[in-house]
Structure P
Amino acid sequence: MSQPIIEFKNLNKTFRTKSHIAEAVKNVSLRIRKGEIYGIIGFSGAGKSTLVRCINMLEKPTSGSVIVDGVEVTALSEKELRKERKKIGMIFQQFHLMPSRTAFDNVALALHGLGLSGQQIREKVEKLLTYVGLEERMHAYPSQLSGGQKQRVAIARALAADPKVLLCDEATSALDPQTTRSILELLQRLNRELGITVVVITHEMQVIKRICDHVAVMENGEVVEEGEVFSIFADPKQKITRDFINTTSNLSEVYGLVEREDPLVSLSPGEVLAMLRFQKASVSEPLISSVSKQFDVVCNILYGDLDLIQGAPLGGTVVIISGKQNKVTESLRYLEEKGILVEVIKDARVSDQSIA
């Protein structure tokens with residue numbers, strides 16, 4: 001297992017005014033491994049941005065410690081901290097580009113003070129802007145660039161000092177879906193090709209699902225759930241995590257169909273309406289086909305939602321199963337034994353009633 005490049009130990013951050021005390025981060029302990037893409041998700045006010053800003057000491061913790069690449073940054077002097085910050089790049093939702101400077105000059109500014117010659121700066125800036133796909137827009141001003149292009153300039157600027165860590169604070173929240181996809185692909189590429197550890201702060205579970213290896217879920221300043229992305233999606237423990245996951249899937253729409261008594265989910269006597277969710281990355285058997293043959297039941301698939309997370313299929317289907325009562329029951333038990341999470345939403349084996 002890779003060693004952690006970032007470690008939080010019992011971290012707390014409290015903001016105080018004359019009339020109010022706000023505990024933004026409460027006793028957080030996390031380990032982020034070198035070379036991974038780590039997501040931190042939470043609603044507005046959850047503390048995720050404050051937590052991440054403690055990595056480069058843009059916010060200084062009230063107590064606890066932060067260790068980055070073996071150095072306890074919470075114990076450094078201002079001079080030592082300026083040196084360590086060069087290892088940590090950061091991009092933001094609003095790009096933070098200087099409007100009076102071209103894309104080239106915005107990136108070049110990050111290289112000043114590093115002891116490079118003018119020629120070296122020029123070569124490096126050209127290389128970085130080419131890497132992020134802006135070789136033809138180097139001399140454009142921010143006002144002449146699209147949102148996605150501005151974020152690419154910001155990424156090139158963040159890479160200027162060859163950081164080991166890139167912090168992304170809601171970096172795609174201001175972008176349309178297609179541009180978001182292209183920026184996330186760029187982050188994956190630099191993680192893969194340059195070996196940079198990427199920390200993604202977001203309120204969008206779709207972003208976590210698309211690129212992250214691990215995720216921490218924050219609520220009211222605390223980490224309430226943490227783990228590999230596939231495991232979190234397959235078996236979320238906390239309600240807030242389930243709520244986030246439901247925003248990326250249409251499976252939960254079945255509850256609304258039942259509540260509205262939609263004809264699509266009406267049952268005949270003996271039938272069962274069930275949601276079948278894959279829980280394990282190893283599930284690959286044609287289980288619904290096997291169930292139909294083995295137990296002589298009919299499985300009517302109403303709709304499904306299947307996605308690839310960390311290279312493994314994850315999702316599920318909503319089905320109506322009909323047949324002899326004992327065979328329907330045996331088929332549901334069989335699916336559970338095969339690692340499928342079975343939720344009976346409506347059951348007409350005895351009477352037509354919702355048990356959700």
Structure Q
Amino acid sequence: MKQQAATVADHTAIAAAATILEEGGLVAFPTETVYGLGADAENPAAVARIYQAKGRPNDHPVIVHVAPGAALDYWVADIPDEARQLVAAFWPGPLTLILKRASHIPDAVSGGQDTVGIRCPSHPVAIALLSAFKGGKGGVAAPSANKFGNVSPTTAQHVRDEFGLDEHDDGATDGEACSGALLSTVLEGGPSQVGIESTIVDLSRLATHGPVLLRPGHISAQQIADVIGAMPAAPDQAAPRASGTLESHYAPRTPVTMLPQAELTAALAQLQARGVKVALIGHALPLQSPSQRQLPADPAGYAYGLYAALRDMDQTGSDLILVETPPQDAAWLGVNDRLRRSVFGSAGVIASLLKN
């Protein structure tokens with residue numbers, strides 16, 4: 001694995017990464033949301049390497065990333081007016097559209113479904129890579145560049161940490177023995193500006209279900225409604241599977257649980273009295289622990305720092321990560337969605353630690 005610092009003007013690194021993709025290799029690259037692990041979306045063998053590297057279930061779809069101005073009708077069978085309106089309003093940007101997949105697009109990217117998730121990222125390095133890859137006419141399948149279910153990376157170093165790589169690895173040794181060896185290069189692009197994954201809207205069933213918000217993100221349901229004139233509905237049981245929507249996701253190795261400030265303070269006192277090492281993540285908490293990260297008390301600032309905070313607190317050797325429950329209004333929907341999935345299955349963890 002070779003670390004390659006890339007900027008808009010770094011044509012050499014971008015061209016090398018585009019060649020790797022065209023040859024069926026994997027490239028980690030920055031987007032405005034999180035870093036992605038990319039492969040040629042039209043090469044099933046290359047997409048399979050994503051699943052192998054991540055340990056990702058084969059039926060869990062990935063998102064296809066395209067360059068600005070890409071021909072959307074190449075990828076999808078039908079483009080409703082609502083899709084065109086959202087593209088005009090939010091692309092390039094952190095919005096993924098679920099549409100009916102064109103028949104010639106391999107089902108490897110959709111987990112066997114007849115739909116495909118597609119977006120155009122706004123990060124300048126991502127745009128440069130997508131514009132160079134197949135002359136801007138290709139698509140890069142790219143889930144987050146981490147092992148499946150783990151916390152998404154928002155820096156190039158997070159990617160290297162996730163796969164146990166360093167800047168001196170060449171990635172050329174036994175690819176079957178080490179999933180990180182499947183990754184050919186990491187393009188550097190600084191910290192991701194948004195910090196949580198894209199909003200996903202299903203437009204594949206407009207006639208029967210209208211627009212459906214499968215995953216909240218930086219672009220809100222209200223912003224979408226302002227453009228298309230209809231508020232997206234909540235997911236239903238028949239909704240297409242989409243990236244990052246499993247109940248347990250975005251989780252560090254250390255158990256995580258979430259409590260309102262008053263309950264958190266009381267639980268912390270009990271845990272510390274029993275010698276339990278606790279790391280804290282809050283937005284209004286006073287400093288209570290040497291292992292504590294304070295995030296901004298606004299949803300955009302909180303989202304920007306959330307995954308880095310989870311990763312940092314995961315490295316403290318703590319027995320538990322306690323998160324102060326954020327506000328519950330609509331502006332915090334994306335943040336609360338990620339936290340809800342990261343703490344899934346944590347019921348009873350405090351009682352267990354106190355008992356032991």
Structure R
Amino acid sequence: MKLPEHGGNTYKFKIKLDFSANINPLGMPENVKKAAADAIENSDRYPDPGCTVLRRKLSVYERIPMENIVCGNGASDLIYRIIAAVKPKNALICAPTFSEYKKALIQNGCNVAEHRLSENNNFNLTSEFADKITPKTDMIILCSPNNPNGEVITPYTMSIIIDKCAYTNTLVVCDESFMDLVVGGGKYTVKRMINSNIIIIKAFTKTYAMAGLRLGYGIFGDAEMAEKVRNSGQFWSVSVPALAAGEAAADEFAYVRISRKIIDCERRFLMEKLTEMGLMVYPSKANFLLFRCELPLDKLLLKKGILIRNCSNFGGIEKDHYRIAVRTHKENIMLIEAIERILHV
């Protein structure tokens with residue numbers, strides 16, 4: 001059986017519980033659902049290609065000028081559009097990390113160098129990454145919290161990397177799709193250090209459980225670069241229902257605060273239970289966990305209707321690594337009990 005490239009492949013299998021996709025376990029807010037549903041009435045018209053109302057709201061939320069914000073059909077769409085607009089010749093990424101970075105770079109004819117993250121250091125990025133950046137490095141792409149291990153890049157490490165990129169005139173692209181679900185995430189966001197050479201990618205997909213609607217946005221330190229990316233890719237990149245949902249989601253402050261607290265509590269619960277079973281669990285601040293198991297746990301759980309993410313197709317990681325999303329307490333208990341039965345703990 002060929003492994004899916006990403007989580008959330010619930011169409012191929014009969015699934016009762018999906019722990020493979022890192023989506024907010026609280027589900028889409030009711031006001032967001034209603035906004036998307038109501039927008040169907042207006043879907044006989046083309047959407048606003050400039051996403052004007054949404055960008056205006058995001059400008060207030062992020063405290064960034066709206067001309068420095070670009071909306072897209074999910075974070076992945078923005079990754080491809082940024083790379084297509086910039087056309088880097090040489091790029092540096094980490095391994096393991098989200099596979100679409102390398103895929104998008106290669107499709108655009110870019111040479112890709114990979115910095116291998118050490119398992120002995122829990123796959124955390126260190127300042128050694130900066131040593132790999134040279135004047136020939138046109139772009140680096142980072143992910144914080146990183147997928148699949150869930151750890152953030154420390155402000156100290158990030159400052160060293162950003163300083164090096166300023167010296168080499170290297171564009172910094174940082175994917176912060178999971179940052180809004182991190183307790184204290186404001187301490188770690190690159191937005192605190194933003195300059196004209198930095199782009200931050202964010203996703204409604206993860207924070208507001210809008211994976212099917214597809215909506216993301218980029219924060220650009222340089223307005224001209226934002227305009228360049230805005231003019232790349234398809235003209236109508238965000239649908240009418242997705243725009244309406246995004247505008248409603250931008251008002252869901254309490255929902256995000258509650259989500260962070262619940263995810264933090266449930267992640268700790270899962271870490272404790274998995275560790276008690278003798279499994280190696282990597283530290284995480286995100287809404288997902290990476291752990292090791294010598295058994296083919298994904299296939300064994302799939303027989304029980306539970307889908308988890310086999311990480312063997314992540315570069316720079318061993319085949320016995322698995323990633324699980326943090327779900328509701330009830331769902332998390334069901335997963336733990338299923339694993340206990342498989343391991344006979």
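No lab work stands behind these numbers, since they all come straight from the coordinates. Because the structure is predicted, anything quoted here is derived from the model rather than measured. Cβ atoms are built from the backbone, for glycine too; each structure is taken alone.
The table that follows gives values for the structure above.
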quantity	calculated
Which entry (P, Q, R) yields the derived value 3.3 for distance in nm of label points 7 Å out along Cα→Cβ at positions 143 and 327	Q
Winner on relative contact order in percent (Cα under 8 Å, 6 or more apart) once structures P, Q, R are ranked, highest first	R
Origin of the value 50, where percent of Cα pairs over 19 Å apart, for residues 31-110 alone was derived from one of P, Q, R	P
Which entry (P, Q, R) yields the derived value 202 for volume of the Cα convex hull per residue in Å³, for residues 127-262 alone	Q
